[in-house]
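Once you scroll down, you'll see the structures, which are given as structure tokens.
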Structure P
Amino acid sequence: MSLFDSRFYDLYIHPGSSYPIARIASEAQRFGYSGIAIINSAITDRDEIPQNFSIYRGIGISCKPSRLREEIKKHKGGIEILAVPGGDEELNRVAVETEGLDLLMQPAQFNNVLAKAASDNSVAIGFDLGSLIRLRGEARVRELIIMRVNLKHARKYNLSMILTSNAHSIYDIRSPREMAALAGLFGMTKEEAVNAMSETPLGLLKRKNPDYIQEGIEII
């Protein structure tokens with residue numbers, strides 16, 4: 001059985017306010033995904049979502065570190081996927097130390113102490129492969145270095161890892177095989193990449209909603 005026979009999910013999609021979510025869903029299904037999570041977006045075209053495809057809702061919290069703990073606690077216990085875009089060490093520390101956060105995306109400054117806190121609070125670490133697609137030159141090199149460091153800490157503390165395209169339109173979506181190839185640029189193995197798009201997202205979805213695995217459209 002091939003690694004790529006798994007059910008794949010991209011849990012960090014940012015469709016533009018005027019971009020049809022149903023079209024993104026159709027394209028993601030064509031590329032081999034079973035579902036996506038959309039961040040901070042309302043679904044206005046749900047009747048056009050393809051069959052046998054699941055859509056989940058996520059809340060992205062972007063604020064100053066002084067307000068972050070309060071914002072996470074406000075949404076704690078909800079059925080939406082709760083994500084924080086990573087930043088400097090202070091922001092990352094508050095994020096991983098606050099119980100209830102599901103996903104810290106691409107933290108720019110991450111270390112052993114923060115990784116241990118993320119492990120203790122079951123916070124997954126996200127890898128934004130979209131940045132490798134969009135950036136060029138030194139900026140792309142910096143992102144690769146950040147990902148290598150985060151991967152090292154994730155392995156050491158057995159953190160859950162999630163790969164995402166961070167797509168804003170259909171043109172940003174990449175197939176699971178392409179995602180795994182991109183992840184290899186910063187040292188992730190093919191098995192780790194597949195798990196980061198299948199087993200880990202499924203585990204997170206199961207924690208958020210025990211009924212997530214039913215077929216068809218599912219909005220949580």
Structure Q
Amino acid sequence: MTARPHVPDPLPSGADLDGDHRWSQVLNRAQGAGRRGGLFLDRDGVVVEEVHYLHKPADVRLIDGAAQVVAEANRRGIPVILVTNQAGIGRGHYGWSDFIAVHDRINDDLAACGAFVNAVFACPHHGDGRPPYDRADHPWRKPNPGMLLAAAERLPLQLAASWIVGDRATDIEAGRNAGLAGGIHVATGYGADEAERRRALAFDGDDFRALAAPSVAEAAHLLPLFANAAR
């Protein structure tokens with residue numbers, strides 16, 4: 001018999017952990033009516049420094065410029081959504097309580113810089129995961145688009161006007177699979193690998209733009225969202 005994973009009770013405000021073990025948390029809805037383009041950000045290697053199986057708040061370090069990019073999106077009314085694969089949970093290296101503690105620290109560090117994310121979506125499923133997390137091709141696991149599609153319904157977002165920033169080719173592929181306008185691959189985290197960058201940029205095409213930048217701070221200069229949003 002498979003042991004039921006421990007689920008913290010109560011969950012943080014706005015959070016839901018459904019029967020398929022998918023994490024969603026809407027923290028703040030962007031002001032204004034109607035669907036709009038959003039900014040999807042991978043977490044590790046984009047917003048915070050890459051740490052193997054990050055699960056301790058003391059190990060959280062914001063990447064230089066990340067908070068400023070989030071704050072600028074906040075100022076422009078652009079929803080900011082973290083979408084993160086969490087194989088560490090699936091493999092049993094840490095649990096949801098650790099995940100919550102890490103995000104509390106991320107939220108506090110962003111707040112100290114005058115920034116906030118609107119929502120967080122996480123998928124623990126992995127082919128090497130322990131049951132019930134052992135689904136290799138779960139619809140929410142990037143490069144599948146499930147987290148992005150769910151965010152579009154919850155916030156709501158116009159996916160065709162949205163962008164994603166990630167350090168993995170799978171982040172950029174998830175953006176293409178979700179029908180986003182484009183994605184920016186950054187050289188922080190796993191993005192320092194040249195082969196990873198080549199795979200990410202291979203998704204560039206007529207209906208989806210794949211660009212490259214040294215970090216999320218430099219990526220902001222390439223985001224049409226920032227150029228087109230009303231000031």
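All of the numbers you see were taken from the coordinates with simple rules; none came from a lab. These numbers were taken from a predicted model, which means no experiment stands behind them. Cβ atoms are built from the backbone, for glycine too; each structure is taken alone.
From which structure (P, Q) was mean count of other Cβ atoms within 10 Å over residues 41-48 calculated, if the value obtained is 12.5?
Details: P: 12.5; Q: 25.6.
It was calculated from structure P.
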*Tell me which of P, Q gives 12.9 when you compute mean count of other Cβ atoms within 10 Å over residues 137-144.*
P
*Thinking of P, Q, which structure, once helix-only ellipticity at 222 nm (-39500 (n - 2.57) for each DSSP H run of 4 or more, over all residues; to 500) is computed, gives back -12000?*
P
_So if we calculate distance in nm of label points 7 Å out along Cα→Cβ at positions 25 and 169 for every structure here (P, Q), which label has the highest result?_
Q
_Computing FRET efficiency 1/(1 + (r/R0)^6) of positions 9 and 97 (r between Cβ atoms, R0 = 30 Å, to 0.05) for each of P, Q, which one ends up highest?_
Q
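One of P, Q was used to compute mean count of other Cβ atoms within 10 Å over residues 65-72, and the answer was 15.9. Which one was it?
P
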